[in-house]
Each structure stands twice: as structure tokens, then as C-alpha cells.
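Asker: Next up, some structures in C-alpha cells.
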Structure I
Amino acid sequence: MKKVVSVTLILSLLCNSCAQESENTEYVYYGTGQLLSKGELINDKKEGEWKTFNEEGDIISREHFKNNKREGKAIYFFDNGHEESEGKLIKDSVKVGMWKTYYENGNLKKLENYNVNGGKVGKWEWYYENGQLEHERNYSDEGIKTGKWEWYFENGSLEEIKFYDEKGNRTNKWIEYYDNDAIYEIADFNTNTFIRYSKEGNKVIGEGKLKNGEPDGIWTLFHLDGSIRKTINFKSGQLVGPTISYFKNGKISEKCVHLSDSTYTGEFLEYFENGDLKTQREYDQNGNAIGIWKAFFDNGKPQEFKEYNDKNLGIGEWKEYYENGQIKTLTHFPSGIHKVFYEDGQLMIQGKMKNYKESGTWKKYHENGNLQSVVVYPNGKHTEYFYDGKTIKAKGTYKDAKETGKWIVYHYEGTVEEEGLMDNGQKVGDWRTYFYDGRLEKISTYENNKKVRDDFYGYYNDFKDRYLSSKLVLIDHNEYKLTNYYITGEVIAEGASNSLGEASGRWKTYYKNKKLKSIQYYVYGHLSGKVVEYFENGNLKSSYFYDLHIPNGEFIEYYNNGKIKKEGSYKYGSLDGPYVEYDKSGNLKRECVYERGEIIEEN
């Protein structure tokens, strides 16, 4: 059993050395017990150099922090130990100076240059993994594009070339190539012409004019057979005027008139390839919807029907259909009935519109036909029901069609589940949540449309007496601090949490006398990594590793006098490998070897 003793001695030395580290040193572990990251944590903020490791123990990053933000040199590594990238950071994520990025084989991948404020300057270069230049570009000291920009295929042949003058304007000929060295397109900023070619046969498949470096006038795109694919009108780079697209069979696929890239005027038409109408829309001279709008499925059945007046407002009867022909929505504008149906024809929603707004009593139904909710708009009561259509699930009031005033949500048993105030559709102030038997479960506080605090309550003395059991407080964005308490008010545990109350990162637990009891690490609420426990007098009690609440890795336990009590290792919840036990005087009590929880050798 010499092998067993030597292994356990090593385990003891490792655990003892960990116990002697500075209190400011933060250690984060994988569930296997392998170190994930290490660095100084001062006042809960990262300072100085932090190192991060992969599960094999290889370093994958070295970053410098100041006041919890990255500041200074940063180096990132591949798993094979080669550098992945290096440079300098300020303000946590802003790159400054020269940055280099590498391939895993060590070859340079990218070279970047930044000024002191993080702006792009100088020459930038990209390389393929074989070392061949992929792309290079240039920026002035002011961050303006300048000079020659080139792209290359991996075989070294030219893919694209562009030119900029000292003001960042496009100049000379811009040429792009196919991978067979054939020219794809040429934008000549000297003659203000553009032409695009096919990959094979050098056929013209697009042509147009340029003005001040931007597309201008009529542009024409062609199918490979020479037939027109699309005619486009540009003005200073913007789509303006008629655009017509064609299928290969010569039939029109789309026809419209642009006011800009995303606005239209006049009639907008789309067709299926067989010539049947797909959509029909109409816009006024300002790009506002007017007239009748129609849409059809490819089986010829109607998809929707709408109508707008000259003020861009819907009028008349609007209809929307499922593809099986069943009506989906039916609405009368500006005033009238509004209905929504399930695909099987069952009524889902029924209400009325008045001057384009919900008005009066609206009812919503479950798929089984039972009543789901009743709302009175714009100022009235809201009542929601469980699936049986009778038992109240929630109730409140609306003002200007938004939730306002006191709202109450109920358990199915009829007791209050949650209650609080709404303002303009948002929760405000304190919201109270209750157990089904009426006991207070928590109080949530909302400010500026965000939950900023949760106070949870526990009970004792046969549930007669209540105490604050935990408190969740917003620290920054979606990061919270969670604190748990004893019945008498002392802190049990504290650490970081997400908005769901799930523990994350380092946690500390305490005895009732406020002495440190343990340091633990969590991932999404699961105990993971190293767990160190202390006796009430401050002496080290134990050191374990966990993977999602399951013991996994080396462990050691101590007596209060500092003597080792036992040590060994777990493999996903089962003892595995050398194991020893000692009495309080340090005498060996037991020595054996486990495999998957079973003893396979014992002295």
C-alpha cells in the first residue's frame, strides 16, 4: 500500500497549500476540481493579473484588471499553449495600440492598429492559415479609409481591389474577381460606370451608372440567357423610381416605385411564377398606405384583405385567413366588431373597435370554448379565468387601454397568489406574493420598469411567526446580490445571483456568531467547483470539489485540532481511488482503495 500512502500525502500537501493562500486570492473551479481562474479580488472587484485555465490545466488567458474592469495587457491562448491573440485593453473592452491574432499553428491571422481612444489607424492585415495574405487595408491617423485596399484568394490570386483618396472617397477602378480570375464586376469612379459579368462566358449580367461614387440612374440586371432580370432606378445611391423584376420565363415577379430604399409610392405588385397575383398594395406620394391591399396563398386562396383611407388609416372590413380557407381575423375599422378564430373555426377573441381603439367588453376563450378573460376598454375591469372558464385567475383595471391601479392574481384554490400596483402597463412599488394558504412568500420592489429587490420570508413556530429568510438586491443590470438569514437575523450566506435567485460565482456561509463557515462556488444555482469549510473557531474543516451538486474530485477533512481526519477522491458521487482515515492523534485508522464506490483493496 505504499502507492496509496504516497498519493494521499500528495493530496494532503495540495489541500494544505490551498488553505494557506491569501484571503484576497479568488479561485474559481470547474466541477471536476480543476482550477478555472485565479486572481486578486479586493472589495469584491478584480484587480491585477487574472489567469484562466482550461479543464486540462493549460492557461487560456492572462488579463489585467483595475476596479473590476480589464485595463492593460491581455493575452489569450489556444488549448495547445500557443497564443491566440495579444494586445492592450482599456475600459474593459476597448482595444488600443497593436493587436495580433494567431492561428492555432502559430501563424499570424490578423494585425490591427488602434489609437489611444480605440479608433482604427494605420495598416491592417489578414492572413490565411497557410501564411498567404488575405486582406490589407489602410486608415489615416483620423481613422479615415485611405489608399489601396486588397483582398486575395487563398491561392494568392487577387479577389478584390479598392482605392480611397485622403478624404475617404472612392476613387479609381474597383475590381472584384471570381476565383477563376475572371472579372466579377468593375466600378470605375473615373468614368462613373459599373458593369458585372458572369463567371463563365464573360457575359454582362448587370450594368449602370455612378455619380459621386454612388449608383445613379437606371441599372439593369440580366439572367444568364441575356433576358432582363431586374431594372432599378437609383438617385445618389438610394432606390428612387420604378423597379421591375422578372422570372426567367419573362413574366413579372415584382413591380413597384421607390421613394427610397424602404418606402414606396403608387401600386406595389408581386406575382407567382405562373402569373397569378401574390400581393397588391398601394401607396400615396408620401409613402403612406392607401386603397385596397390584397394577398393570396400560392393555391389561389385569399390570405388577407385590407383597405386604407387617404390618411393612412384602415377602413372597412379587414380579413385575414388561414391557408385552409378558414378565417383567422375579422375587424371593422374605424369602429365595429373584431374577432379572432382558432384554425378549426373556434372563436378565440371577440370585441369591438371604436375609432381604431379597443372599446367596451372584450372576451377571450380557451380552445375548449371556455371563457379565458373579460376586459373592458379603455377604462374598465379585467377578469381572467382558469381553463374551466369559471374560476378567477386574475383581475385588475385598465386606463387608456393599459393596466393601471391594483391587480390581483389568484391560486386555483381562490386565495391570492400575487398583488400590487400597475402604472401605464408596468409594475410599480411593492408586489406581494403569497403561498396558497395565505402566508406571505415574498415582497418584490419595482422601480423604473425593473425589479430591484426581492424579500423572501420563512416561517417557524408551526408557521405562526414570520422572518426575513433572504434578500435579493439588484447590483448592476441583471446581476443581483442574494443574502440568506437565520431566524434571529444573522447572515447565513451571501453571494451573487441572477434575477431568478439562482446562485452564481463565489458564495460565503456563516455561523450564527458571524464567523466564516464555508466558501462555495455555484453555476446557475448548482454547487460546482471547490468547497472549503471551517470550524467555528476558524480552523479548516474540509475541502471538497463538486460538479452540479455531486462530489467529484479530491477531498480532505480535518479534526478541529488540525489533524487530518480522512482524505480521498470521488468520481461523480462515488468514492474512487486511494482512501485513508486517521484518529484525532494522527494515527492511521483505515487505508483502502475504492473503485466506483466499491473497496477493491484494503490494508
Structure II
Amino acid sequence: LTGIPDGPGSAGLPPIEINGLQRIGTSPWRPQYQISQAWNLAENLSRLSGSHSFKFGYQYLKRSDNFLDLRAPQGELQSNGAYTGNGLADFLLGNVDTVFFTTPLVVHYFQPGHSFYAMDTWKTTSKLTLTYGLRYELFAPILERKNNVTNFTPADGGGIVTATKSASGWYDRALIHPDRNDFAPRVGFAYQMMKRTVLRGGYGVFYQHNNRIGSESLLQLNPPFLLDVQLSRSGASTVFQLKDGFPLSTITGSGFDLTQIFLRAQDPNQRSSYVEQTSLGAEVQVMSDTVASANYVGNWGRKMNRLRNFNQPHITGFDTNCPILQYPYANFSTVTNIDTFTSSGCQSTGQHAFLEYASNDGNSSFNGLELSLQRRMSKGLGYSLAYTWSHALADFGDNLTGGTFPQNAYDYAAEKSNSNLDIRQRFVGNFSWDLPFGQGKRFLSSPGAANRWLGDWQLHGIVTLQTGSPYTVTATNDGLLSAATMYPDCIGNPFAGATTDHNLYTTTGFLINRAAFAQPAPGTYGSCRPRMFHGPGIKMVDLSLFKDFRFTERWRLQFRAEFFNAFNHPNFGAPDSNISSPSFGKVFNTLAPILGADSGGPGDPRQVQFALKLYF
């Protein structure tokens, strides 16, 4: 295949996606690497004065990162059967109906910042201690070593503005104003109500200055330094023929077509994201070795970073049941920014660029009750039991793992729903038990062969029980509204006839009622919200058994037997959530590994491992 510029990661077979078959070639996001550094300079001063303990300090922090994080540096091809009705037949004929490719670019970015703080711990009485202080932070926006930064400007139908090579100020280099209002107050108290009871509470503000979302929203990944191209078929015309190679003309020369590129943009006046945190609770020593606690915990995210398509069209009317769409920026649309349709199939008449826009106007909340019981190791037994009952809300999705863009960029109120992190109930208990066998123990306390083999055993365990994670029910995306995700219309009880029996998930049962949803009419948005429903929960027990064989005072050999998911309980993931799928509502897979891992986690079956460790 020709037409891909040489550069880091451009060699090898590109990802080829043929409808109905598994991907051929590498992942679209490979190769990928990053080399990070952090420079940290801090100076602190403490002073005691009577019942006061004052602290003052300064911190300089500079983060830097050199990385390659692009989609399709080798090019990416998709054949979906648009011409013959079969993806493989299309590909064999050389027809490609969607293509992604990027010019090679390694980004070198850094972000310096300064922080100052002052605080006082005041022991007002023998029972009451107050802590209060103020922190001020001033961080630059993300800067690029060579000032390779481009941002979007809405002027004159939309365009781009690029930093000059000689720029020196933070705004001139980043094209984003720094936020100079990052004051973070903090206050807390501890009050001994009774001999064994302490009441604690606190409130604080905490800022987040680096809102990097992978390669999303980075102004360093923009033209003319990088061209991120997505081309889709128009009518019966292919994007290109395999024999001709990639259409290199779209990414060469000083001119480029704004309707064919993926442009990343940010609000130049955005504020720093921050979180308000508070807690109030009591801690009681119920026994000499056991402590119980109950706490309310609140967490409110303000000015959180979220993404949208800034060139998503407005619906201005309908013509023969097809919407009439007006795109905000004419320069990012072919022919005109008014889109009409040529048939009842509502086929678009032009190409319209996707303008990824990051702004800091999202909100989230968390309110929870946390209960715990802890026993320190005493008489051979120690444990920690923790239970959380909570509810988390947000008006934006997880920017990395799903739900990145709203259905309607102009109606974020309709996006408010459960947070991706909304786990309503969670219990985690762990214990360590020295089994009462062996010398000095209750049983087999005499030295000898029985003590050597049956003594000094330890049993450890972790028990995890929690309700499921949220998922979003989606509808078929007709592509008319340039929405990344479409929600269905909610028309009934989503739980009527649904099952909670995991033994039925993969056979006859459905986790959600299929008849409760409908496909929205062409050019309209669905009435459902994202993340409305929760998947199956987690039940998991991990056990381990340790035994020490002592040779001398300094030398010992430890045998370990570890059982992950010891009872082999299946922990299922979310169901098929697209209403157009024949298997909508059914669960087929266990929970996926944590993002970035190839395996591991609560979705795995029982795993047993044995180990020997020599201590000396």
C-alpha cells in the first residue's frame, strides 16, 4: 500500500477491518510510547507557637512528556459491504469506504507550575483540635517545546490560529489563558466526645491542572504539524481503490481541506478543574484491639473537562421526513453549511469535519456512607471490614473508556445521569489468621515432626461484594446529526420480565426489557439518558495459605498457595446494549480486564498459583 508518509510507527501491515471478520493487522493505536519526567522542588518551614503549629511552603513542579499517541500511523482501512452487501467482497474488489490516517508526529510537551501554602494546627483544648489553611496554585497551560500548537477560532466561518515560533508568554505559546484564580482553602477538626469516641470532619478544595485525555484535545496534535484524516464514502463513490494507495494529496502541501480533517480544539478561557471534598464521621474504640467508624463523604467535581463535537449541526426543519441541518462553521463543511438530502434515505450531500472541542464546564457529585470495623493483629487474628453505600452523578462520560461525546452537544442537561463510577453498594473484607497449630499455639504445641509440617500456617482472604457498573443503552446511529452515540427513546418499563439470575444470562434470560426502547425517528435525538442502567455485580473471594519452614534464626523458606476467585464465581459484564442487535439485553462475556491490561481482574475464572520464597 502506498501513500503513507514515512515516520515513527508507519511500517508494517495497517489495521484492516472487514465487516463480519476479525481485524487484520495491528491495533489502530499501535505503536505507542511515552517518556515522562517530573521536576519537583519544594521548601517548607514550620514554627511552634504556644498551642499553634504553623507551616508554610512553596513547590515548583514541572511535568514533561515525549510521546507518540496517534490513530492509524500506518493507515486504517474499513470495508463494510456498502457496495456489494458483503464486506469481504468489497475488500477483494479493492473498495474502501472509510479510511483513517495521520502524518507522523512525536509531541514534546511540558507544564510548569508554582504552589504556595500556609496552614495552622491549633490545639484549642485538650479535646478539640482545629486545622485550617490556604493553598494557591498557578500552573501554565500545556506548552510545546517548539511552540507547535494550533487552536480553533470561530471567526469568519471557523478556522485555525497557530502559535508563532518566537512566542514567549504562556498564552502566546499555548493559545490558552492560565487560570489565576486557583485558591484552595482547607479546614478540619477532631473532637474527643468521650474517652473512646472521636468526631472528625473536614473540607477542602483540590485542583487538577493537567486534563490530558490520551491524545484527545491536545492542541499539539493539529495541522499544520499533524493532519488527522478521516474520509468516508459519499453516495456510491469509494474513498479510494487499494491499487491506488492512500489519497496522499489530502495531506501534502501547505493547503489542506478543513472538511476532511479531525481538528482538536480547546476553550481558550477555560478554568482549572477542581474537586470539593468533605467528610464528617465518628470513630469508636469498641475493644482494646478493635475500632469501628461511620463517615459521610461528599465529593463535588466542578469545571470538569469534557468533550463535544463543536461542529454538530442544528436541526432547522424537515423536508420529506429528512432533517434540514445547519452546521455552525461553514469552512468545516463542503459546499455549504446547510445540509439537505437527496432522497428518502436521507443521504448527506457533503463532507463535514468533526471538531473535537474540550471545555471545562462539566459537573459531578458523590455522596456516600462509609462504615468500617478494623481489628489489629491480636491473638493470631486481624481483619478489616468496609461497606460503602453511595450514589455518583455526572453530566459527562468517562473520556477514555466510553461515552466520550454527548448525544447532543447543545443539551448537556440531558446527559446528567449516573456517573461511570457509580457503584451503589460495595463491601470489602480482608483477614489474616495464624492457624492455632504448632509450637506455642493451642494445638500441636510440642516440638517434633507434627509441628514442623502442621505448625506456622497462615490463612489470608479478601472478600469483595459489589453492585454493578453503569452502562448506556444505544440506538442505531443514522449519522445525520454527527453524533458519536445515539440513545433510544424510552417507552416502557426497562425491568419488566428481566432476570437477575446469572445462571440465565447466557441462555434464556435478558438483563433488560427489550420492548422498553424504540429507535428515534431520523434526525431526532432519543429520550433515554446515558448510563441509566447497571450491569451485574461482583462476588469474589481470594484466599491464600502460607507456611514458614525455619532453618536458622536468619534463614526461612516460605511456601505460598494462592487462590484467586477461589470459588470460581462468574462475574459478568454489561449486556449487549444496542437495541438493533438481535441479542440486545443478553450477557455474553465476563468482566473485561482493567483498561491497559491484557488479562486479570474479577472477570477471570479461578486461578491457583504456588510459590516458594527464601528469606535471609
Structure III
Amino acid sequence: FLIPIIIIFFLEISLRTFNYGINLDQWYRVNKEKIILNPDVAGRYFFNTKNFPQSNNDPFDIVKNKNSFRVFVLGGSTTAGFPFSPNGTFTRYIRDRLELNFPDKIIEVINLGISAINTYTILDLLPGVIEQKPDLIIIYAGHNEYYGALGVASTESIGSSSIFIKLYLYLTKYKTFQLIKDAAGKVTKLFSSENNNTSGTTLMAKMASEKTIKFESELYNAGAEQFRNNLNHILSEVTKNKIPIIIGSLVSNLKDQKPFISTEFNGISAEEAYQQGLSTIQNKDFNKADSLFKIAKDLDGLRFRAPEEFNKIIFEESKNYNANVIDIASKFNSVCPNNIVGSNLMVDHLHPTLEGYLLMGKWFFDEMTTLNLLPGKLSNQYSFDQQDSIVKSNFAFTRLDSVTSNFRILNLLNDFPFVKIKNRNAIQQIIKKDKIDSLGYKIAIENFDWKNAHQKAAEWYLKNKDYKNFAKEIKVITSQQPFNLGYYNYAAEELIKNQQYDLAMNFLKMRVRIEPDNFSSKWLGNIYLFKKEHLEAIKYLNESLNFEKNDPQIFYNLSIAYMNSNQFEKAKKSIVECLKLNPNYRNAKQLFNELNKKAD
């Protein structure tokens, strides 16, 4: 009995020593201070899919700062912000709104959304999330319960036994199990007669194993039971640890998404219900039309949209644990024509438009405010409407992001289940008008690195002297990777070279707020001096002396700032220091003489 255990123990040690396979730890360190969700963590849940999805890689501190407010957000592709990810998400709105209201706080809104996952993934990640001491957890999930990884009808399914699935998830953390799984996969492929070539196929098209799941069938009920049980366990863990939670009800495109596969129940089919809904709209009976569209969705055999029962489960389980629910579905209805969700706020069957995502962010923030789940009192500087307007007008989202999103949607709609046969040339044949179109195509279709694409876009704008769009592209990068400090100085330096001082100041201020250095402090002081804001100039020029005490320019500019704010003694001391460092510094002697005259 002991011998097999000893063998497995030493095998595990050996595999870890030689870094076998992929690292499936929950967190990945990006520098000395920050971690993100491991980009490979989805390898725990996907075993048939190559190039499995990642989260948006939102960074946060390894050691939580006492002054931080930390929110974790979990869910699937809507939480991840498809097709506008990583920056066009409702979580980014929440973060920006919090930063506007609490500028002295360290705001961490960490989006852990991963496409094509369900509540098993959330349940698996939850202990690691709880260890990171969140101040709030937000969950928006449920549409992927059938076809998401480990779902009852997924190509990534290992059965419907929750005990077996949880055991599987526990074992994936061990290299020995990874070795066994890899070996089994190779043997299966060796003897498989099926053609598994899915190159170019969307993740959505790959995930559906059972393509027809009838309403209230055994498989349908298994999915609903899976959702209820997992949500129950999630809420149990969160409430046991006394962490505030907000769960959103599920919304999808009702009016403008006909059923993918029509099935029948109680004498009516999904297609009939959908067509009756369209007719009822013409008769202006909008409540009845909404009900018919929901019936059509529930009878849609291809379960990419969560049935209405799932929202009922969300409300019931949340009530059992006294957890907070925000009715996202009803809120979407309230801002749609005739109170029925359609393509005005949906880009496909269930993913919101960018406007829809911003609305979701606003609604979640409003709910946080109502429930008093904020890090302090709200700022009185702006009204709620003004705050909303400021966040939207400064939202870090560029034309490149928009083009990328359009290509992603076109690619999705050009595959199962939206078309029977994928036209593999359709996307390639779209004319790319300029560099931005080409980069958007590369991100969306060729998996080109998002950050590198934005950097290339920034360089293209800079080359063409389009400084505003250059600044926007760098802002997008720094918004996603605030720890990448070199971009702040790079942008500021290029903008200063081209006398774009106002644009440069934005990056210098951000850099100083995160981690000041000589360059950012000195140049903020110089620009404020140029703008004749002498007290601000003095503040930042003095700060720059903490990093560099042998720069005559700093002392010269300090002297001017002091002189213009009638602090003549300090002005004289500063110019003396300048001349000590460089007796021939330009105009320094003249300024020294002028100050002596004032002293006389």
C-alpha cells in the first residue's frame, strides 16, 4: 500500500522539478508587486480545446494595501466583455467610477471573466479569491451552464456527477494527474476516427456536444440542477466568509434572436412562439410579446441562452442566503423599445453593445451605492449624471478596439450556430482601409497580441502627427496595464518633444500618482512653470529633487517659480545651487543679479 504512494509522491516531485506540462496555479506574478489570474488556469477546465480562453489579466497587489478597495468579478464571456474585451467591460466602468469618487484610494476591480466557462469554474476559483481578501464579489454567470467547460452538454464534459467533477478539479492541481490526462488524450486521438480539425472555428461553435436539449428533458433538468447546486455552494462559501456579494440576473436578446433549433412543448414550438411574439408587437401588446419571446427562448433546443428558470434560481438561492441581487434583465428591458431587449443593446444572442456594457457598469455601481458597499462617502463634486458623463467621455476605448470588436462579431456570426456552413473567406475579403483596420483584423482573427497592436497603432499615429489618437492608444495600454510604468514616460516624452504639453501632463500625473520618478516630477514642474502655475511648479520641482539633486535645470526653474510667487529668499538659494552645479548655466547669472537687486 505504501509503495504506490511513495512512487506517486516522488513522481510528482520529479514532474514539478522539471516543470512538466503547464502551470495551473491560480495566480501568476507579473512583477515584484502585482499578480493576475494565471493565463493558463483555464487548462484545468478545457482538455479538448487548444488555445483555451484567458481572462482580461487585470493586475492587483500581491499584498493588499490597507488603503485599497478590492472587488472581484466572476463570470463568462459577458463578464469578460466580449467582443470589446479587455477594456470595453462593465467592470472597467465600475473601476473608473470608483476612481473618480475616491481618488485617494487604491481601487482594484479584478475581472476574472473567462469565455465558455460555467459555475464549476467560479466554484473552483472561489477559495483563491476569498484568500485575496475582497471587499466585494460580483457575479454575472449562467448562460454557459450547459455548454461551458464541464457542463452537462459540453464537448468539455466529463459527466454530470458533481462529486466526480469536483474530484477531477482537485486532481488537476497535481502534475501526476496532468501526465495521466495527457497520455490518455494521446491514446484517444490515436484511435479516434473523427476529424477533430476545428482550426478557424469559434469557441462557441466548438463547445456544443448535445445540440438539442428539449425543455424539461433529463439533460435540461441536469443543467438546471447543476446551476442551482453550484450557486448554492458559491453563496454558502461567500456568506460564510462574510464577504458582500452582488449577483446579476441574466439578460439575452429576445426580440431579434430567433430560436437556433426549434423544439415543441405543450403544443407550441419555439419558432411559433417567436413569430407570434413578432406579430403581437405589431398589435402593440408588448407584455404578451415579451412573454412569447421568453417562451421561444426556453424552447430553443440549442441552449446558448439561459432559460428563464435560471433567473428564478438566482433569486431563490440569493434569498436563501440573504445575498444581494440586481435585476439586470429588467433594467435592460426598461431602456429598450417597448420594454423588450433586442439588437439595440445586443450585438448577438446575449452579448451587450458597448453602450449596454456601460449601462451594466452604471447599474452595478448604483447598486453598490444603494447597499452602501463603497469605500467611503461619495464625492459631492459631481452629480450622478455628471459622474456617468465623465466616465463615458474618458473611457479608454479607441477606434482600434472598435474595429477589433467588429471583426470578432463578424467572425462569430459567420460560424455555427448562426450559419450552417462557415464561409472561410468572408472575413479575409473585407477591405482594410488603413493600418488600424489591419491591426484590428490581426487581433480578432490571428490572435495577435493586444498590447503590441495598440503600441503599433500609437506609433502609426505618432508618425502621422496625430497626437490625440497617439495619446488615446497609450492610455488604453496603461489603463489595462497600469504597472507598465515605461509607457507613461514614453508617451510624455514624445508629446513634450512635439510641444503637446496638455496631453503630456495627463501621463505625467498618472505616473506620479502610481510611482513618481525624476522625469515625471521634473517635467510636471516644468510644464506648470510654463503655464505660470508657480505653486504647483514648486511642488513638483521640489519632489524631483528627491530623485536627482545634481540637475542645475531643476534649481534654475525652481528659482523662477519662487521669484514669481514672491518667495525671493528661496529663489536666491535655488539659483545659488544652480550656479554651484554649473557656473555657466544659461541665464543663471542674469537671474542671480536680478534677485540681488530685488533683495537690495
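Asker: In terms of distance in nm of label points 7 Å out along Cα→Cβ at positions 65 and 177, which of structures I, II, III is highest?
Answerer: On the way: I: 5.0; II: 2.6; III: 3.7.
Once distance in nm of label points 7 Å out along Cα→Cβ at positions 65 and 177 is tallied for I, II, III, the winner is I.
Asker: Taking 34.8 as the value of mean projected area of the Cα convex hull in nm² derived from one of the structures shown (I, II, III), identify that structure.
Answerer: Among I, II, III, the structure yielding 34.8 for mean projected area of the Cα convex hull in nm² is III.
A short reminder: the numbers here are calculations on the coordinates, not readings from a lab. Not measured: the values here are computed from a predicted model. Cβ atoms are built from the backbone, for glycine too; each structure is taken alone.
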